[in-house]
Structure 1
Amino acid sequence: MPFGRWGEIFADDIVAAAMIDRLVHHAEVLTLTGESYRTRTRRDLLTTTPASTR
């Protein structure tokens, strides 16, 4: 989730900004694009034919 939307989750922009500040103070922020591996795997599981049951 982009940092600009964290205020929606925490219902307070000041608290969200403080949390982001502490998390990224000495961090390198990576922005990943593309489909999530978990999402792709889940989709593949849902679209495969289930094994027959007895």
Structure 2
Amino acid sequence: MMLDVSQVNHYLTWIAYYSVPQYYPYRFSIWQYSAKGTVDGIPSEVDLNFYAAKN
């Protein structure tokens, strides 16, 4: 199935990419950069995300 990104551009977009994206021609708001993060008090690995907010 192909996704027409122009149809969802008005939504916040999340991508999972575990190194720095070299080329991604579309806007995205949330980048999951790891699925193996650690947080004190949580016994298992967690996803790590970066959210680019506009003020």
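Rule-based calculations on the coordinates, nothing more; no lab input. This is a predicted model, so every value here is computed, not measured.
Hey, helix-only ellipticity at 222 nm (-39500 (n - 2.57) for each DSSP H run of 4 or more, over all residues; to 500) derived from one of 1, 2 reads -15000; which structure?
On the way: 1: -15000; 2: 0.
It must be structure 1, since only it matches.
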Just checking, which of 1, 2 has the largest value of volume of the Cα convex hull per residue in Å³? 1
